[in-house]
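What follows draws every value from the coordinates through simple rules; no lab data is involved. On a predicted model such as this, the values are computed, not experimentally measured, just so you know. Cβ atoms are built from the backbone, for glycine too; each structure is taken alone.
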Structure I
Amino acid sequence: MSQPIRFDLTQKELPRAWYNLPADFPEPMPPPLHPGTRQPVTPDLMTAIFPENLVMQEMSPERWIEIPEPVREIYSLWRPTPLLRAVRLEKALNTPAHIYYKYEGVSPAGSHKPNTSVPQAYYNKLAGTRRLATETGAGQWGSSLAFATRLFGLECVVYMVKVSYLSKPYRGLMMQAWGAEVHASPTEHTEFGRKMLAEDPDCPGSLGVAISEAIEDTVKHPGTKYSLGSVLNHVCLHQTVIGQEAIKQMELAGEAPDVIIGCVGGGSNFAGLTFPFIEHKLKRGAGYRIVAVEPSSCASLTKGELRYDFGDTAEMTPLLMMYTLGHRFMPPKIHAGGLRYHGMAPAVSHAKKLGLIEAVAYPQTKVFEAGVLFARTEGILPAPEPSHAIAAVVDEAIRCREEGRKKVILFNLCGHGMLDLTAYDTYLSGKLRNGEA
C-alpha cells in the first residue's frame, strides 16, 4: 500500500508572497459600487471600516504581495500544512483514483481561517486599531480572529450566528478562552439586531445579519475596525498559501491533479486552494477540472444569479458583483454554519463566469455520510463544511471505478470536526434531515 505523502514541514518552505488572481483574469472584475451613489467605490470610502493597508491589498493590481516576516513567523507554527494521500479511502471505494487532501485542521484554531486572521490582525495593529469586530458562522472564523488578536494585543468582539452559537457552544468557549467577547446574532446590542428580533424573536440568524451587526458595531466604536473571514479579495489573497504549498507538494508526490475540489460558502478556503492552480490554467494551459461544492439548501453558485448585491442583510456594505440568492435570504438551519451565506466571493464568482471553475451542490445527509466514511477510513473527523468536498470526491472516485479510469483528485480538508460532534450525533442517531439542523 502506498504511504501517505507528507511535505518537509520547515519554515524555509513557507510561501514568501500571496497570489492575487484578479491581476491575471483575462477580463477585469466589475468593481464594487457605493450603496448610495452606485458609483465605483474608492479607497477612502473603504477606510471607514477597514485599515488603509488592507484596503490597498483589496484593490491591488499587483500579482504577488509579499508576506511580512512577522506573519510568516506565526504561520510557521503550523505551516506548511501536510498533504496526505487517502489510500484507505481509495481502498474502501475500490477506485483506481489517487485521492490527495491538503489538511488545514492542524492550525491552532483547527481550520484554514488563521491564514487570513493573522495578517488582518497584524495590519490592523500597524494601523493603530485597538479593537476588531467581526461575524462568524460555524465559529471557525471567530475563533481564528480571537487567536490572532490575542497574539497582537487587540480586543475582539464576535457576532456569532445564533443557530451555530447554540449548536456549537465550544466554538464560543474557544473564542472566550482567547479573550474575545462573543454574542449570539441577532443581538440586543445593535439597532439592526433589535430590529430583526422584533420581527422574529426566534430568528436563527445568518451571516448576512451578523455582518450587519459587526459593521454597525465598528462604525459606533472609536478605534474599532471590521474584519471579514471570507468573500473579499484580500481574504482570498491571504489563503493562497494553501494552493502554493499544494503545488509543490504534488510535485514531490510525482503527480499532478486532474480534478481539484473544495467546499464553498463565502469562498475563502476554495480560493486558497484553487487560485494558484487557476494561474497554471491561465498561463500554462493546465487542464484541471476545478469544482466548487456547496450545500443544496444555500447554493449561490448553482441556484443564484450573477448580479450586484449587498454583502449583508442591512444593506451597509458596498454592492458586489457576485452569484447571490439575495441579501435578505435566510438560509435553512443546516449544520455547515460556515456555508450559510447568501452570496459568493466576487473573485470566485468571476472565475465561474469565465468558465475556469464549475459548481455542484449536495444535501446535508449525503454530506454527513461522506464525512463519516472519511473518518472511518482516514481517521480524521472532518468538519461539516469540507465534508461537502468529500461527498464530491467520493462521487468522482466512484465514476473512476465505473469507467475504469485513473484520475488524481485533490481536495482541501479545511478543518476538523472535533467541535461539531452535536451535528454528528444528530446524523448518527438518524435525526438529520436535509435543509435543517
Structure II
Amino acid sequence: MKAKHWYIVLLALAAGLGFSGCRPAPTVTPSPAATAALTATVNPNAAGEFVTVADGKFMLAGSPYYFVGANFWQGMNLSVNGPSGDREQLDKELDHLKQLGVTNLRVMASSEGPDTEPHRMAPSLEPAPGKYNQNTLDGLDYLLAQMGKRGMRAVMVLNNFWYWSGGMAQYVSWSDGSAIPYPGDYETFMVFTSRFYYCTECQTWYRNHISTLINRVNPYTNLKYRDDPAIFSWELANEPRRYPQEWISGTTAYIKSLDPNHMITTGSEGTPPGENQDFVATHADPNIDYATIHIWPQNWGWYDPRDPSSYTAAEGRAHQYFATCATEVATLKKPLVLEEFGLARDWEPLHDVYDVGSPTTYRDRFYKAMYDQVYVSMASGGPLGGDNFWAWAGVARPGDPWIGDPPHETAGWYSVYDTDQSTLTIISAHAARVASLR
C-alpha cells in the first residue's frame, strides 16, 4: 500500500504496511420512522446466535461455519448521515456484496483525530480522547444495523498500528504532545508507534474506547454492541507490530470481562518479512479465539507489477507463507482467517491514480490462487475458516472520499470496483464453493 513509486522502495525496506481542529458534532438521533423501518425488518441474525469456536472450527448454531469476506474499512464513514457519507451508496454496496456471497466485512471501529492531520480517515470517530463525533458514531450504528438486516457480520477493528486512521501513533502524540514522525522512514515511525504499548495513559484511553463500544446501545436495533450477533469479533488492532505479549493477554482479558459473547482476534499479519514477532505465541493466549494472517506480495518486495515475470515466484512465496502459518496455527487448534490479501492492477500508474479500466490479469490470478488454497484447507479439515480480500470500493472511484484504498495510498491501487467483472466472477465462484461446505 503506497502513495508514490518511491514509497514501494521504503515499504520493501521496512517490510511493508498492511484499513480542522474538531469538536464533537451534534448528536444525531434516528427518527422514529427510520428506526421502525429497520427494526421491523426480519433480521437473519435475530435468533441471537453468535459465531463461536469448537475443536478448531468456527461454529454457528451447532454446525461448522465458513465465510467469504471483504475489507470494507470505510463502512463507518460511508454510513454517516451527512455530507461526508452516503447512506444510499452504503446500502447498495452491502446489497452488491451480499449478492456476490460476501457475508463478513472487516471494518474500522476506531479512528482518532485531530482531523487536521495528513492522510487520515476524516471525520474521525474520536477527535480527542473520550470525545466522540456523534455523526461518525451514528454511522457505525447504522452500518451494523444494515449488516444485521442482511445476515452479514462485522470484524470490529479497535485500533491501528498505521497512521491512516490515527491509531497507536496518535495515542502517543495525545499523551506526550510529540509530533508523529510520518514515513518516509518507516523504522523511525514504528519505533515511535511502539511506545503505545508501554504508555499507561494510552492504554487507559484505548480501554475506555473498547468499553464505550461494547456497552453502547445501538439506537437502530436497541441492542448493546455486546449483544449484537451482527458483530463477528473484536480485533485488537490492524496489523499490530512489536508488541509485548502482555499487551495481548491484558487486552483480551479485559474485553472478555466486558463481553463474553463475541470472539477476539489480533489483526496480526503473521510474521511479515523483516519482523520477528512469534506468530504462534501471539495467538496462543486462551482469550484469542482465532488467528489471522495478511499476505502482500508487492508490499513485501516479492512482486513488481512493472515486471510481470516476477509474479510466478511471488505467488509461490505467498503459498509458502500461507502453508507455514496454517501448519503453525493447527497446533493451537484454532481457526485461521486470511483477512488481508491483494494485488495491484497490471501496471503502475504514471501519475497519482490507477486507471479504473486497466486490466486485472495478475490480480485475478492471485485471488484465484489464494482462494484455491483457502478452499482446499477448508474442504480437507484444515484450520482455514474464512478470508477477506482487500478491498471493496464498489461504485466509488478515484476522487471520491471513500474508495477501497486508505487515504495515504494511491487511489485505485488495491480497490475492487463494481465494474471489475473478472474479479467479481472469481469472488462469487469462491463464495459458492465455500457455501457448499456448510
Task: Identity of the structure behind 2.2 (criterion: distance in nm of label points 7 Å out along Cα→Cβ at positions 82 and 362, calculated), options I, II - done: I
TODO: Using the calculated result 1.04 for Rg/Rh (Cα atoms, Kirkwood Rh), for residues 186-329 alone, pick out the matching structure from I, II.
DONE: II
TODO: Work out FRET efficiency 1/(1 + (r/R0)^6) of positions 146 and 202 (r between Cβ atoms, R0 = 30 Å, to 0.05) for each of structures I, II, then name the structure with the largest result.
DONE: I
Task: At a computed 13.0 (mean count of other Cβ atoms within 10 Å over residues 194-201), which of I, II - done: I
Open item on the list: As an exercise: mean count of other Cβ atoms within 10 Å over residues 210-217, calculated from one structure in I, II, equals 17.4. Which structure is it?
Closed with: II
